[in-house]
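Just so you know, all these numbers are worked out from the coordinates, no wet-lab data involved. These numbers were taken from a predicted model, which means no experiment stands behind them. Cβ atoms are built from the backbone, for glycine too; each structure is taken alone.
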Structure I
Amino acid sequence: MIRGARLAGGLGWERGIGLLYQLFEFNHAAMAPMRAAADAGRVFWTNPGNPLASTYFGRSLAASLNLFERLTRRYAKPDFGITSTVSQGRSIAVREEIVAQFAFCDLLHFAKEPAKRKRTEPKLLIVAPMSGHYATLLRGTVETMLPDADVYITDWHDARKVPLADGRFGLDDYIDYVITMLQLLGPGTHVMAVCQPSVPVLAAAAVMAEENDPSAPASMILMGGPIDTRRNPTAVNRLAQERGTDWFRNNVVTPVPFPNAGFMRQVYPGFLQLTGFMTMNLDRHMSAHRELYWHLVEGDGDSADKHREFYDEYMSVMDLTAEFYLETVDAVFVRHALPSGTFTHHGRPVNPAHIKDTALMTIEGERDDISGVGQTEAAHDLCCGLDAAKKLHHLQMGVGHYGVFNGSRFRNEIAPKIRGFMQAHSRKA
């Protein structure tokens with residue numbers, strides 16, 4: 001969530017980020033004719049009717065044009081593309097449906113074919129991170145949980161597409177959204193927070209517990225979240241601490257340029273976040289694109305498709321509202337408000353000690369370089385009103401940040417523990 005800011009300061013963009021966003025938009029528009037020409041050329045040089053398409057020259061030219069088009073396009077929000085799941089050896093049709101719409105988010109439901117849905121499966125609300133990428137980054141998480149749960153997910157909107165008339169969206173609003181969604185889904189719902197939303201989800205559970213809300217979650221699963229970044233701080237945590245909130249406000253926040261729907265809304269731009277992601281592992285990304293070129297030249301379609309699948313997701317980014325970004329940096333990474341007891345929701349103190357009925361599971365990755373080991377586990381100390389029987393911590397060996405919620409270790413080792421925990425702490429609606 002903070003990584004793009006490192007590059008902004010390093011290149012001396014302190015006062016020019018607004019101009020940079022304008023130039024980014026202008027450059028994308030200016031490249032449109034060349035991008036269209038490259039795409040047309042790619043079609044021509046891959047057409048089976050072209051006798052030169054099968055030659056080394058034709059394949060090389062087509063690969064170059066393909067690479068140019070991909071490197072200059074704006075990547076749209078990907079689709080989840082989940083149309084079925086397999087449960088107990090049966091294939092079950094799945095359809096996506098929006099069950100609630102808000103200005104900054106849709107509540108998306110992966111509805112199963114009613115005749116084959118298990119009556120006892122628990123409702124699971126997955127709260128996706130609002131940290132630059134779309135909720136589709138959790139496609140693998142959804143697919144893994146679908147066979148045994150009735151899955152919902154927060155599908156956050158790109159702030160540059162939300163008109164100013166729709167108002168602000170800050171950390172308090174994020175917590176309000178989580179509470180409202182849990183109330184819509186009703187008692188007995190389980191909630192899973194992946195990375196950044198661990199803090200607002202824990203706060204939401206605390207608020208609901210204090211108010212004796214019957215829709216307080218049956219359990220919450222916090223995964224790789226920055227509950228207390230003073231524990232085993234990472235480079236990302238240290239950067240926020242050293243710079244302070246005002247530095248981020250002055251250096252990485254800018255109004256959305258015309259002609260976007262969110263024109264003049266103050267945001268932390270997604271392209272800046274992506275630039276930070278890319279530069280941290282620039283050699284790896286350059287090598288990956290070189291490999292794509294040679295896969296295309298050699299006709300290795302499977303390898304090329306894997307590259308496209310990964311980068312179509314990785315390069316798709318969204319803007320964050322400035323108020324949410326800055327309030328999160330300030331409360332979570334600079335002031336450590338939740339563990340220090342100064343976190344508030346609409347001015348009222350938030351105390352996780354009020355949580356007595358919502359079971360707590362925390363999950364961390366041994367090699368996580370974003371949320372260090374111990375940062376998520378800190379939630380257990382804060383939830384001191386919970387019985388030990390309602391608490392579980394799991395440290396997954398051999399995985400980094402993304403391995404906590406995706407990949408083979410998640411599917412084979414972490415997910416079964418989550419299912420068992422949810423089953424043990426399910427309660428009737």
Structure II
Amino acid sequence: MLYHLYEMNHALVAPMRALVNSNRFFLDPSWNPIAQSYAGRVSGAAFELFDRLTKQYAKPTFGIDSIDVPGGTIGVVEEIRASMPFCELLHFKRDFKASSGRRKADPTVLVVAPMSGHYATLLRGTVRALIPDHNVYITDWRDARSVPLSAGRFDLDDYIDYVMSFIRELGDDVHVIGVCQPGPAVVAATALMAQANDPRVPSSVTLIGSPIDTRMSPTQPNELAMSKSLEWFESNVIMHVPFPNAGCMRRVYPGFLQLTGFMTMNLDRHMSAHQKLFSDLIVGDGESADGHRRFYDEYLSVMDLPAEYYLQTIDVVFQQHALPEGRMRHRGHKVDTRAITDTALLTIEGELDDISGIGQTQAAHELFCNVPDNKRADYVQAGAGHYGVFNGSRWRAEIAPRIKDFIQSNRR
């Protein structure tokens with residue numbers, strides 16, 4: 001019922017949004033001199049703020065058309081390498097034709113994006129920093145509200161199957177980067193492939209801010225997961241997709257609920273950011289306003305998660321701690337991480353991470369216990385929060401170069 005009310009509220013406010021946007025058109029400074037007056041700037045700022053606070057944000061695009069490299073610029077074309085009901089495997093194909101002397105045999109990297117409310121485009125900065133020196137692929141998870149019931153269910157076991165399928169699709173020397181939530185699934189996929197003596201087991205695994213063992217430095221989301229029963233989550237946050245969405249009647253954890261949870265964790269900061277946008281629009285600080293738009297266009301664009309996947313993740317990863325305790329199973333078979341012997345491991349954590357606390361990602365080293373010490377490394381980024389370990393200046397200057405060196409030193 002809450003999901004239906006949410007959709008109905010958006011429908012009810014649509015006429016008001018149309019009126020506001022018509023007024024915004026009237027106050028276009030390119031032709032209306034009134035827009036440059038103080039009253040015009042205040043009105044325009046109020047109209048834009050209303051529009052941004054009431055609209056539903058569409059899925060963003062990666063928008064990576066070219067990359068600057070030493071000696072010039074190379075073009076980038078986004079193409080679909082594989083398509084499955086709940087995910088597409090995207091390839092950022094580089095065009096070296098116009099760049100003479102560039103190497104073609106860069107390592108293949110599979111970035112496993114979180115399926116946790118935001119789209120894979122949240123990792124745009126991650127991908128952009130990797131493209132110059134790697135052949136980059138990423139998992140682009142679909143919004144569950146757009147997947148029809150005929151596609152079947154999707155749970156954590158399916159997620160692991162998808163990861164293994166994509167690794168096998170990419171060849172014999174694949175380096176996997178799991179950002180945040182997919183860490184346990186990436187470890188499980190690697191272990192299962194090693195148990196099966198699969199020759200395409202990843203050459204290296206890099207885990208960034210991942211909840212491998214949430215008992216270490218528990219954060220507010222970890223404590224919430226432990227404070228409620230699985231039945232509580234199923235009763236209170238699982239809803240049916242309303243008509244007329246393609247996934248009508250699919251059971252999901254709605255993206256707007258997860259976004260609400262994230263925003264209330266730092267509500268003062270988000271309120272201040274929107275107050276600052278209002279002020280910037282009045283004084284004409286276009287650069288600051290554009291920065292706000294870019295960030296919140298991404299942050300406020302959310303997707304629904306399949307109910308089976310969400311509930312199984314809460315149960316297995318956050319409540320049972322099945323992976324670090326050696327009790328995790330995949331389709332009835334035990335996930336034995338001791339079988340991993342030849343996959344290098346790099347763990348990255350942020351000093352100020354309030355989603356995956358210090359030690360949660362480092363716990364993966366206990367699971368890679370049969371991997372030699374010289375093939376394992378850990379790095380904690382000083383001053384970085386959760387977002388800062390895969391986006392932003394610290395990511396580009398400190399973390400991405402370390403990942404590059406680690407991958408290069410562990411190629412097959």
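Compute Rg/Rh (Cα atoms, Kirkwood Rh), for residues 125-244 alone for each of I, II and report the one that scores greatest.
Details: I: 0.98; II: 1.01.
When Rg/Rh (Cα atoms, Kirkwood Rh), for residues 125-244 alone is computed for each of I, II, structure II gives the biggest number.
Check the numbers for distance in nm of label points 7 Å out along Cα→Cβ at positions 181 and 269 across I, II and tell me which is largest.
Values: I: 2.8; II: 1.9.
Once distance in nm of label points 7 Å out along Cα→Cβ at positions 181 and 269 is tallied for I, II, the winner is I.
I, II: which one has mean count of other Cβ atoms within 10 Å over residues 85-92, as calculated, at 19.8? Please report the intermediate quantities before stating the final value.
Working: I: 12.5; II: 19.8.
That value comes from structure II.
Supply the structure label, taken from I, II, corresponding to mean count of other Cβ atoms within 10 Å over residues 221-228 with the calculated value 27.5. Can you show the working numbers first?
On the way: I: 27.5; II: 14.9.
That value comes from structure I.
Work out mean count of other Cβ atoms within 10 Å over residues 229-236 for each of structures I, II, then name the structure with the largest result.
Max of mean count of other Cβ atoms within 10 Å over residues 229-236: I.
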